[in-house]
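Student: Pasting the structures here.
Bear in mind these aren't lab numbers, they're just calculated from the coordinates by the rules spelled out. As the structure is a prediction and not an experimental result, all values here were calculated from the model. Cβ atoms are built from the backbone, for glycine too; each structure is taken alone.
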Structure I
Amino acid sequence: MKQKRTMNLREIVVMAFISAVFGVLYLIWIFLGQMVTGVLGPVGGGLMAGFWIMAPIVCALIIQKPGAALFAELIAAGTEVMVGSVNAGSVLILGVTQGLGAEIIFAMFRYRSFKMPVLMLAGMAGTFASFVTQFAMYGYSQYASIVVWLMLGTMLLSGILLAGWASHYLTFALARTGVLHNFAIGKSEYQRNKQEPAS
């Protein structure tokens, strides 16, 4: 039976809840990011960038339908603004570009592959979109070229590790508890376990 490509109410509610939780965590992560940047400079601060791409990847992996990544990041950004972000405009703009960056990758694979390499690629795309947006908004051109390239490199690395690998690990850890058995990720995990030979 062909899977419906539109999200149902249950998926929307779960996506909104998860994204809202990440939105609160995003606000906390800002302070951690500022601390790391203060110690390691802008290049080191790039290592924190992938965390802001976790909401779209986690939600896309759970729901596996068009729009999940983009809408999840928009909800997370909106929540971040509502709970106290002082940079509402830039947060919402980044929410659009980061979510769109990840969404494009899933669309490229026609929402049929959510394996680790695809998640890592989506994480890289999200952090790259974030880099381009911040370059335009925050004047990264004032830095030396080598610093800019190193910032991009650490952000992409963070996209691979935090946004890609960590999101995969977190989501499958949650799926193994059984709470996601009614969602695409839960059903695929169930089928995988059925196919594995008993030890």
Structure II
Amino acid sequence: MGAIMSKKELKRIIDSDLFRYFGDTSKKVFRRTYRFIPGFRFAYWMRKCGYYSNKPKAFRPCFYWALFRYNRLKYKFGFDIEYSTRIGEGFYLGHWGGVVIHKNAVIGKNCNISHQVTVGVDSKRSSEAAPVIGDSVYLAPGSKIFGSVTLGDGCAVGANSVVNKDVPAGVTVAGVPACVVSENGSAGYINNTVD
């Protein structure tokens, strides 16, 4: 999140995350999604923490309440994603458990993150250089992305793959280390996208 935003902007981002699940942002869908989809519930409080962390001192109680909820869900569902991580709108956490994303990573719009995914640094090269993930990227279960790499828009990473080199836009990579296996990319995996 990082930058200061208005309440209207926060609502728009949360609605874009919600839209990714069922293609609807009505109150009824919000209640159902919040109650039954751990990924959305976590993202909701992650976004709120990011929003209140940049507000004046008068908002500290709101921040601490959001932080309490965020931390509970972080440990309950296994999402290790800092609220300060730059994540674009339309964020989709398909399944809960074992998702680790470094705080310096950058994730674009309409991205799908599956369970057991790690987006981290390559400590051999730099303890701060994290991946930059483009828009509409699909990370399959168990995929690992390390170091100062860039994943192009519309690419897909296969299950249990290890990515330590740049991935061009619109391709599918798989394997250890990952290499291009298809030109199809994330087509068919990314639904209900937001503009």
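Student: Quick check for you: by volume of the Cα convex hull per residue in Å³, which of I, II is greatest?
Tutor: Evaluating volume of the Cα convex hull per residue in Å³ on every structure, the highest lands on I.
Student: Ranked on FRET efficiency 1/(1 + (r/R0)^6) of positions 51 and 179 (r between Cβ atoms, R0 = 41 Å, to 0.05), which label among I, II comes first with the largest value? Could you put the intermediate results ahead of the total?
Tutor: Numbers: I: 0.95; II: 0.55.
Going through I, II one by one, FRET efficiency 1/(1 + (r/R0)^6) of positions 51 and 179 (r between Cβ atoms, R0 = 41 Å, to 0.05) peaks for structure I.
Student: Also, quick follow-up: To which of I, II does the computed value 1.02 (Rg/Rh (Cα atoms, Kirkwood Rh), for residues 35-74 alone) belong? The partial results should precede the final answer.
Tutor: Working: I: 1.21; II: 1.02.
Going label by label, the one that fits is II.
Student: Figure out for me which of the structures I, II the number -24000 belongs to, where helix-only ellipticity at 222 nm (-39500 (n - 2.57) for each DSSP H run of 4 or more, over all residues; to 500) was derived from the coordinates.
Tutor: Values: I: -24000; II: -10000.
So the calculation was done on I.
Student: Also, quick follow-up: If we compute distance in nm of label points 7 Å out along Cα→Cβ at positions 99 and 115 for structures I, II, which one ends up with the highest value?
Tutor: Top value of distance in nm of label points 7 Å out along Cα→Cβ at positions 99 and 115, among I, II, belongs to structure I.
Student: Where is relative contact order in percent (Cα under 8 Å, 6 or more apart) largest, in which of I, II?
Tutor: Working: I: 25; II: 15.
Largest one: structure I.
Student: To test your reading of the models, identify which of I, II gives 1.11 for Cα Rg over 2.2 N^0.38 Å, for residues 43-138 alone when calculated. Provide the component values of the computation, followed by the final result.
Tutor: Working: I: 1.02; II: 1.11.
Corresponding structure: II.
Student: When distance in nm of label points 7 Å out along Cα→Cβ at positions 19 and 59 is computed for each of I, II, which one produces 2.3?
Tutor: II
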